[in-house]
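Heads up, there are several structures right after this.
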Structure 1
């Protein structure tokens, strides 16, 4: 994912959510709709989430130092994980609490302003649709041809776009629940529908937060290259006649845009040191050409000894892949 592409989607989502939150709070204050309050808190949480994603992106750009020799790229995963926690606690649990409270203690809508929540919700749907359109457009720049959206969210190494996509889809679905709850309450005069809409919004946010948490936790723990990139790296190493075989290889994402490759390769036992180092330079160049994000490469030359080294067919692997 390009930094500019992710930033465009984040900024669009932030501006949309900020404006929507203010309008929802106004509609809640005048009408007393529980669904509007839940949606207002949801929009505030989303606005805070976008600020966290932008902060994580800035902090991840810091140069490597002695304390963090591989840089700060994975800090973007930390902030994405915090986003999932905020969405779960502030957005989801609050909405469920508010909905249950209104189920046990029904509160009628203010009939003077009954139309305001509906107008605000319709405007919010339009703004959220714009935000989602921007996120989809930016995601299509990096999404592989033929890749499903579910696969894109699960396998993306850059967390910002999947987070914004899920937030926007969740927001549009939540707005639909709120519109349904408020609309039925206005038509029937029964506040039960407004309360049920609030509970549905909360459950939706909790589910989205769980999905985000699981995916970003996997990235935090450490994921290896995708199957396609792994195969490209192996092919790049084996493309020349410098080595006899790969003894073993491991990969690890140091950040969304930086992959580490560590491999032990078998060279001829009588190959001179100078020639071996030249061969390694050639192999590294092929790897970087095949997979440009493979920026940190460690190649250890060795002599293959069947009695000590396992067969490469069972030992060439990645640390973890979500494929």
Structure 2
């Protein structure tokens, strides 16, 4: 498996991103990193990052854009110079991604949204976003551009709030290297069934990233994988296996009172446990139950999942 974890969880106690890399070598099976841009490059050079990653046997999956000022009133959806600045920032991130041998750029449109009725021109904002994504995608067609949606936070409404709208955007952008990153907690916030969203994205061959976590659906809780929504997590991972997802699984969790290194280790154990449960029940057995379209029969998967087994 290709596994990565949220680096900012470690930066609460470490002084630099290079010190975080030194911590990650102590976590078994954690072999990839996703770096925030420009956030994680403010005090270190690309060469320092590259050398430290190599020293700690870590590979780069890609970079994730973190737009702050002057982008708090929108970035890629703006028609003024702000969008041009945001596009240019993405191009710089693509250059660094290539230099670090990464393969993708993840774009979360945190500030592209609205808070009031009549605040934005919806049609123009949509067309501008299509234009912006095309410009970014065409800059280097060998780099994947993956859109991570979220229904709200920090804006009251996001322009791209759910899996259907994200796939509509991907369709309108019409570039082979543009796809979707699914964040499990974001899907719960929207009231989606995560497994259904994963199935649709896989059906379109556009699943380019998976962020695993858990939560109660009201906010971006970022809790330990599978700690709250057991059966939904099991179904999500079943469809991930069924659709042969082979990209990086990123633990997007927020340990505020827990030690980041211990939380990362338990995330890995939880993921392995869930996958072991699926293997024990059997992919064919689960599919046979699904084919019956019977709610009572479906509970047999739950019952089998909670049966005692010796796997850890």
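Could you figure out which one of 1, 2 the value 0.20 for FRET efficiency 1/(1 + (r/R0)^6) of positions 66 and 226 (r between Cβ atoms, R0 = 25 Å, to 0.05) was computed from?
Comparing all candidates, it corresponds to 1.
Given that Rg and Dmax of the Cα atoms in Å, derived from a single structure, equals 19.6, 60, which label among 1, 2 identifies that structure?
Answer by label: 2.
Taking -14000 as the value of helix-only ellipticity at 222 nm (-39500 (n - 2.57) for each DSSP H run of 4 or more, over all residues; to 500) derived from one of the structures shown (1, 2), identify that structure.
Derived from the structure labelled 2.
Could you figure out which one of 1, 2 the value 21 for relative contact order in percent (Cα under 8 Å, 6 or more apart) was computed from?
1
In terms of FRET efficiency 1/(1 + (r/R0)^6) of positions 154 and 202 (r between Cβ atoms, R0 = 30 Å, to 0.05), which of structures 1, 2 is highest?
Structure 1 gives the largest value of FRET efficiency 1/(1 + (r/R0)^6) of positions 154 and 202 (r between Cβ atoms, R0 = 30 Å, to 0.05) among 1, 2.
With mean count of other Cβ atoms within 10 Å over residues 50-57 computed per structure, which member of 1, 2 shows the largest figure?
With respect to mean count of other Cβ atoms within 10 Å over residues 50-57, the highest-scoring structure among 1, 2 is 1.
Since every read-out is calculated from the coordinates, none of them should be taken as a lab result. Please read all numbers here as calculations on a predicted model, not as lab measurements. Cβ atoms are built from the backbone, for glycine too; each structure is taken alone.
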